[in-house]
Structure I
Amino acid sequence: MEQVDLKRLKDVFSGDFGRFVKADQLALTALRKAIITGVLPPGQVIDEEVVADLLSLSRMPVRQAMGVLESEGLVTRAYKRSVTVTELTPAEIEEIYSIRATLEKLAIERAVPRYTDAHLDKVRKVLDELSEYNDNIEMFSQLNQQFHTLLYEPSEWDTLNGLIVRLRNNVARYIAISHVFIQRLHTVGPDHDKIFQACLDRDADLAGELVKEHIFNAMNLLLESFEKNAWTNDVVIARVQSDDSVS
């Protein structure tokens, strides 16, 4: 696969995905992680044979994984059945974040009245860890996902939470390679602190408004990367330069 850092890809694929995971699940989990973390960047053609070889699998489970990833919007099957990591326009980014803002506001408003002190202690621990990784986008992203997942989990609406995760995954690959986002990770902490305080105060309405504001703040950082063409990967730069649809 041209333009891919094969060493980083091997590192992702060598992760601990469980000893007894089925072949198709292994391929799915490994590929999804490689896409979300930007190791396989937007627009990258994915060679099923190379992936199968790196994972020591046959091509069948890799092909099955591609089908699931396509349904999640993470890859696109193009002409002659080649598969690429899905690219998004600024307008699509704005759409995804706008939907996320509505869904995540609803999720936290439902969750806040159901919080226990023990659950909020779990959230606090993740928040404390988050503050230590303002210069590490990979660790920050992992902990940020844990933070938001814990916030919404008590809503008890699994379908809602599943939609939120899917939408978050669909923009994660751009966050991972956004110079603007990476340089301003330190600005996210105050948002998290305000949201958590509202949760401690059991103020569902305020928590909902703060989450919505937080989501749009993140969207604006990502859109700024599109406007400035500020990415860490040349594969994306070529795509963005031809896109005049910033909104």
Structure II
Amino acid sequence: MDDNKTVLVVDDDPLIRDLARKILEKHYYRTLAASSVAAATKIIDAHRPDLILLDVHLASDDGVVFLSRLKSNPILHTVPVIMLTGDAGRDLVARAMRAGAADFLIKPIKSEMLVSRIARAMQIGHLERMKDSSGAGNVQLERQAGTTRILFTGTCDLGAIEKLKAILTQTVRMQIKNDDIVVDLRFQVIENEMHIKIVRAIIEMLKPSVPRIVAGRNYGALLALDVDFETQVFLSPDDVVQFLQLKHGPRKP
């Protein structure tokens, strides 16, 4: 429970705003609401939220364009934004992830899914702020229900490899050897050949496992990797979950 956290819900549907408010207040989030980009901008200026739920298709605005504006703002760019939509089309998801979305939720909103995604996005937002203040890269490993997720934030440099080496002790390797490995690169900037070499080194380090890579805005850059994109590189965490469910069937938490 994050009783000091504020979530701004930007959606032109009053039923969605009301449902989100009821769910979030039940979990002790402070909730603000706006029906348009103009209203959201005024609220953000007065009360900087900890997270924004943003509808993709607002009545008079393009949610992804507003997302791009937020991410280009040096004060607001670390505020995580979860996109809301009734359309799960791959092109739309790719566009939003490239613009900097932390996650995607498909309507209708489900309480448990909303709360868990917000908690995860806020954790990532915290890491982004740490990265901004230190400039240093960070590597985190977490395990849940047969999946090991390795999250990279900060600078994509040789330091990331060294930190991963330090984490992957012999004991850890034994613990995760039968897990599905997910490498989350959404919060790194991958834009040149040196960055690609570092990603290749990370993949090599994780062998014999075949890691599933969450690319986000880096999807285009990672086309330079010599991997099977259908089974190894994904735009969003949801894509990985769907792939693994097809591979294994639903897993118990």
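If FRET efficiency 1/(1 + (r/R0)^6) of positions 107 and 171 (r between Cβ atoms, R0 = 25 Å, to 0.05) computes to 0.90, which of I, II did it come from?
Values: I: 0.90; II: 0.05.
Answer by label: I.
Out of I, II, which structure matches 24.2 when mean count of other Cβ atoms within 10 Å over residues 35-42 is calculated? Mind showing how you got there, number by number?
On the way: I: 24.2; II: 16.2.
Going through each structure in turn, the value belongs to I.
From I, II, which structure was distance in nm of label points 7 Å out along Cα→Cβ at positions 83 and 99 = 2.2 calculated on?
On the way: I: 2.2; II: 0.6.
Source structure: I.
On mean count of other Cβ atoms within 10 Å over residues 27-34, which of the structures labelled I, II is highest? Let's see the in-between values first.
On the way: I: 22.1; II: 17.9.
The structure with the largest value is I.
For relative contact order in percent (Cα under 8 Å, 6 or more apart), the calculated result is 24, so let me know which of I, II that is. Let's see the in-between values first.
Working: I: 24; II: 13.
Of the structures listed, the value fits I.
Matching task: -21000 is the computed value of helix-only ellipticity at 222 nm (-39500 (n - 2.57) for each DSSP H run of 4 or more, over all residues; to 500). Pick the structure from I, II. Mind showing how you got there, number by number?
Details: I: -21000; II: -13500.
Answer for the origin of the read-out: I.
Given 0.50 as the derived value for FRET efficiency 1/(1 + (r/R0)^6) of positions 43 and 147 (r between Cβ atoms, R0 = 30 Å, to 0.05), which of the supplied structures I, II does it correspond to?
Working: I: 0.50; II: 0.25.
Matching structure: I.
Comparing FRET efficiency 1/(1 + (r/R0)^6) of positions 51 and 195 (r between Cβ atoms, R0 = 25 Å, to 0.05) across I, II, which is largest?
On the way: I: 0.10; II: 0.35.
With respect to FRET efficiency 1/(1 + (r/R0)^6) of positions 51 and 195 (r between Cβ atoms, R0 = 25 Å, to 0.05), the highest-scoring structure among I, II is II.
Supply the structure label, taken from I, II, corresponding to P(r) over Cα pairs in 10 Å bins from 0, in percent, for residues 179-226 alone with the calculated value 27, 46, 22, 5.
Numbers: I: 27, 46, 22, 5; II: 27, 59, 13, 0.
Here the read-out was taken from I.
Just so you know, all these numbers are worked out from the coordinates, no wet-lab data involved. All values derive from a computational prediction rather than experimental measurement. Cβ atoms are built from the backbone, for glycine too; each structure is taken alone.
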